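Next up, some structures in structure tokens.
Quick note: the coordinates plus some simple rules give every number you see, no bench work behind them. Note that this is a predicted model, so its numbers are computed, not measured. Cβ atoms are built from the backbone, for glycine too; each structure is taken alone.
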Structure P
Amino acid sequence: MSSENEAKEVIEESTRELVDKFGAMFNPDEIREVVADSYKSFENARVRSFIPVFTTRYAEERLTALSVVRGITKPEVPAVLFVCVHNAGRSQMAAGFLRHRAQGKVQVFSGGSNPGIDLNSVVVAAMKEVGVDISQEIPKPFATEIVQSADVVITMGCGDTCPIFPGKRYEDWELADPAGQPIEAVRPIRDEIERRVEELYRSLVNS
């Protein structure tokens with residue numbers, strides 16, 4: 001199948017699925033536009049079989065966020081966005097820990113200012129050591145509507161690339177970059193992220 005045909009098939013199938021869920025909130029053309037833009041985030045992924053799943057998942061996240069931004073829906077739980085440069089290491093670890101800890105009590109997003117192609121395999125292994133599986137994630141950018149819908153935005157070494165919106169809680173976590181590091185060097189980074197995520201979670205559920 002050509003890349004053009006693949007793109008069309010993925011976009012149309014994902015759009016049909018999301019129209020069923022979001023059709024009362026957005027018109028099909030707008031949903032298709034979000035899906036097509038989301039597809040572009042993964043079109044260079046090495047594992048082609050994952051593209052349909054991640055396109056739909058990311059588009060669903062964005063449409064959910066957009067419904068909150070436009071006041072169509074009201075969030076039931078606080079939302080947190082973790083941002084680093086490649087969305088392949090630190091932000092994925094933080095998101096993995098918070099999802100594992102919160103068990104649905106917090107909506108968790110992650111993204112990169114310059115997303116990589118694959119997750120850092122050493123990071124995946126380090127997280128698996130502590131019982132958190134992030135192997136099914138993939139680097140992606142952060143969409144403006146997700147930043148807008150988040151209650152808390154945590155940045156990790158991505159500088160000023162994340163847009164600032166009033167009324168949100170912003171934190172910058174200074175953490176070493178695990179890229180190119182052996183697992184012995186990644187473990188302390190992982191453990192510090194887990195500690196900070198635990199503090200963050202407590203502040204959200206106790207506020």
Structure Q
Amino acid sequence: MDTARYIVAVLMLVGVAYAIPYWLIVHPFVRFWRRLGLRIAYSILIVITLVLAVAAYLLKDRILSVEYGTSLPLIVLGVICYGVAIAIQIQVTKHLKFRILAGVPELEPSGKGGTLLQQGIYSRIRHPRYVSFMFGMLAVAFLTNYLAMYVLVPLSAVVLYFVVLLEEKELRNRFGDDYVRYSSRVPRFVPQMRTA
């Protein structure tokens with residue numbers, strides 16, 4: 001069990017070191033990346049984020065030095081959080097294909113790529129994949145029970161909130177009034193309960 005917890009913690013650490021910086025590098029500098037073109041932009045972005053992921057992997061033993069052992073109540077909480085994350089992600093993948101997840105519409109030179117998603121889960125919540133990601137982070141923290149994972153959850157939440165603000169600015173620029181109207185009726189993170 002200890003080995004499984006460790007492997008899951010390492011995978012999350014490396015994944016977060018790759019994924020979150022990617023969006024922090026893309027959104028604030030989207031015009032710069034568009035001017036470079038998709039191939040060059042992705043080549044640079046992949047190298048930068050792979051370096052960060054490798055650095056996290058090399059520092060894994062130091063980062064994961066404090067662990068609290070296996071806890072059945074935390075495993076139950078982790079499984080519940082993971083179930084919520086999967087349920088949300090299933091709804092997301094019905095509308096959000098890999099091309100969008102990788103940021104291709106943001107980086108298209110015209111600055112007008114993609115379509116504004118407003119159907120399915122996106123009619124109830126604007127950023128379900130980030131909500132799913134945070135439930136997944138909580139699941140990993142509870143399941144692995146490492147101090148670093150507990151620290152990573154609030155840090156990731158703060159960074160993702162910043163990423164969301166940058167992403168929304170880019171979406172307003174790309175979709176204009178359509179996005180403004182959409183964001184006025186659909187909440188960011190917590191879906192409104194529908195009334196009959």
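Can you tell which of P, Q yields 0.95 when FRET efficiency 1/(1 + (r/R0)^6) of positions 65 and 169 (r between Cβ atoms, R0 = 30 Å, to 0.05) is derived from it?
Values: P: 0.95; Q: 0.20.
Source structure for this number: P.
Given that volume of the Cα convex hull per residue in Å³, for residues 17-128 alone, derived from a single structure, equals 115, which label among P, Q identifies that structure?
Values: P: 115; Q: 125.
Label of the source structure: P.
If helix-only ellipticity at 222 nm (-39500 (n - 2.57) for each DSSP H run of 4 or more, over all residues; to 500) computes to -23500, which of P, Q did it come from? The partial results should precede the final answer.
Details: P: -16000; Q: -23500.
Only structure Q yields this read-out.
As an exercise: mean count of other Cβ atoms within 10 Å over residues 33-40, calculated from one structure in P, Q, equals 14.1. Which structure is it?
Working: P: 19.8; Q: 14.1.
Traced to structure Q.
Comparing relative contact order in percent (Cα under 8 Å, 6 or more apart) across structures P, Q, which is largest?
On the way: P: 20; Q: 31.
Max of relative contact order in percent (Cα under 8 Å, 6 or more apart): Q.
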